[in-house]
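Student: Listed next: structures, encoded as structure tokens.
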Structure I
Amino acid sequence: MLGIISGSGLYNMGRMKERHVNTPYGKASLYSLKLGGEDVLFIPRHRPDHSIPAHKVNYKANIWALEEEGATAILAFYTAGIISKYKPVDLVLLQDFIGLFTPISFYDSFESGIRHADVSRPFDKGLCDLVREGAYSARVQLKKGGIIATTRGPRFETAAEIRVLKQMGANLVNMTAAYEVTLANELEVPIAGVAIGTNNACGIRGTRALSHTEVTTAVKKKEAQVKSIATYVAEEVL
């Protein structure tokens, strides 16, 4: 069964039934629905009313709850600022991430042994292949090679920070991806990520101010395409 996580502007995937799951990390709220006739678990990470900022999302409870409730794979959608290579409203399949500024782990103790997750391939190849197939089937252009850096938020990044991230190899930036990808890898749940390039990051486009409205406007333009990809993957995931 597929678990889907989405962010700004992607709050509704269809007819949804809310359920609450108690985890060792607190209560998680998720939704049950059907896509293409298949059961799916869905978490809008900021809640449908966008009441939870990125730095307050209970990532541990969310990822734990998806695995606990039977998700065998996770498809995560992210809104992202564009540092290079892409243009606004591009859909980008993620290849790697930079999470140096976002420490998080289920491994809070080494009392039972030393554990370090291998994230040399953070996004599952088989699942990414399904995402590409879904995009092709829906005639959706999906760019490749996304390397997303994650910052804490809730403020947008400074121009100086974007310059540093670009030098480190990032071509996208957001406030959530590294948390979820890290935790999914620790639980060994396959994950794929798709970013919606919503705007050029600070300093990339001069002095024009960034706004959340710009983000949600870009997402609305891609909502139908995102649902088409998610539906295809839901039908293929065992």
Structure II
Amino acid sequence: MKIIEKKENKIVFITQIEESLSNALRRYLNQIPIIAIDELEISKNDSPLYDETISHRVGLIPIKTKKNVSEKEEIKFKLNSKKEGFVYSEDLGGDEIVYGKIPITTLKKGQELEFVATAKVGKGSEHSKFSPGIMFHRNISEIIMDKEFYKDVREICPNKEIKEKGNKIIILDDQQKEVCDVCEGICERVGKSAETKPTKELIITIESFGQLEVEEIFEKSIEFLKKDLTEISKKLGK
């Protein structure tokens, strides 16, 4: 495993695993328990948005989730805003709100929005508001071209490793930005084509919506996949 990019809510790495396993881990992101606002009791809404729209927008606000959150855990939020202008997620109060500047609605002078929100634990397989993030992958490929294009490729991709083999050059497409299209475009100018061969390695990207650290999302996905596979193995063994 080789990390090629790491940010606060994003990690990109190279690893050699089957695509089927990567897809399974991607799906199991939505089996991770996440806390999100699930109930809204609106007592006053003078804003231009319907109660249902307010509820939907508030439900999608990311809330920090403990690594080993209890399924019974609940968090209460209260909002009472009379200020003119935007009502933001930070107006809910509490340190649990991940991003404070998510707009909920807007109020004019003399208007008011008041509600009580209850956050509960759920899974992304039940509703997208419980999803902790996204994961996707692509194959690393070898691009094989005629040696005559060496200079063109080097000018466009100066940092790429280019291997020479007979009258051919081999470029490894092992970064986030694909170079396949670039190489194919170079060849097409003179009526030729580039050959692309997928390798056994994958570039995997995981992005967190903020409820959990990105590393925790990956670890939890593996944990819940292992748990279900163990259960299946036990049942098959009976």
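Throughout, read-outs are computed from the coordinates displayed, never taken from laboratory work. This is a predicted model, so every value here is computed, not measured. Cβ atoms are built from the backbone, for glycine too; each structure is taken alone.
Student: Hey, mean count of other Cβ atoms within 10 Å over residues 72-79 derived from one of I, II reads 14.1; which structure?
Tutor: II
Student: Here is a follow-up. Identify which of structures I, II gives the largest calculated value of FRET efficiency 1/(1 + (r/R0)^6) of positions 8 and 192 (r between Cβ atoms, R0 = 30 Å, to 0.05).
Tutor: I
Student: Ranked on distance in nm of label points 7 Å out along Cα→Cβ at positions 80 and 96, which label among I, II comes first with the largest value?
Tutor: II
Student: Using distance in nm of label points 7 Å out along Cα→Cβ at positions 24 and 200, single out the structure from I, II with the greatest value.
Tutor: I
Student: I, II: which one has Cα Rg over 2.2 N^0.38 Å, as calculated, at 0.95?
Tutor: For Cα Rg over 2.2 N^0.38 Å, the value 0.95 is produced by structure I.
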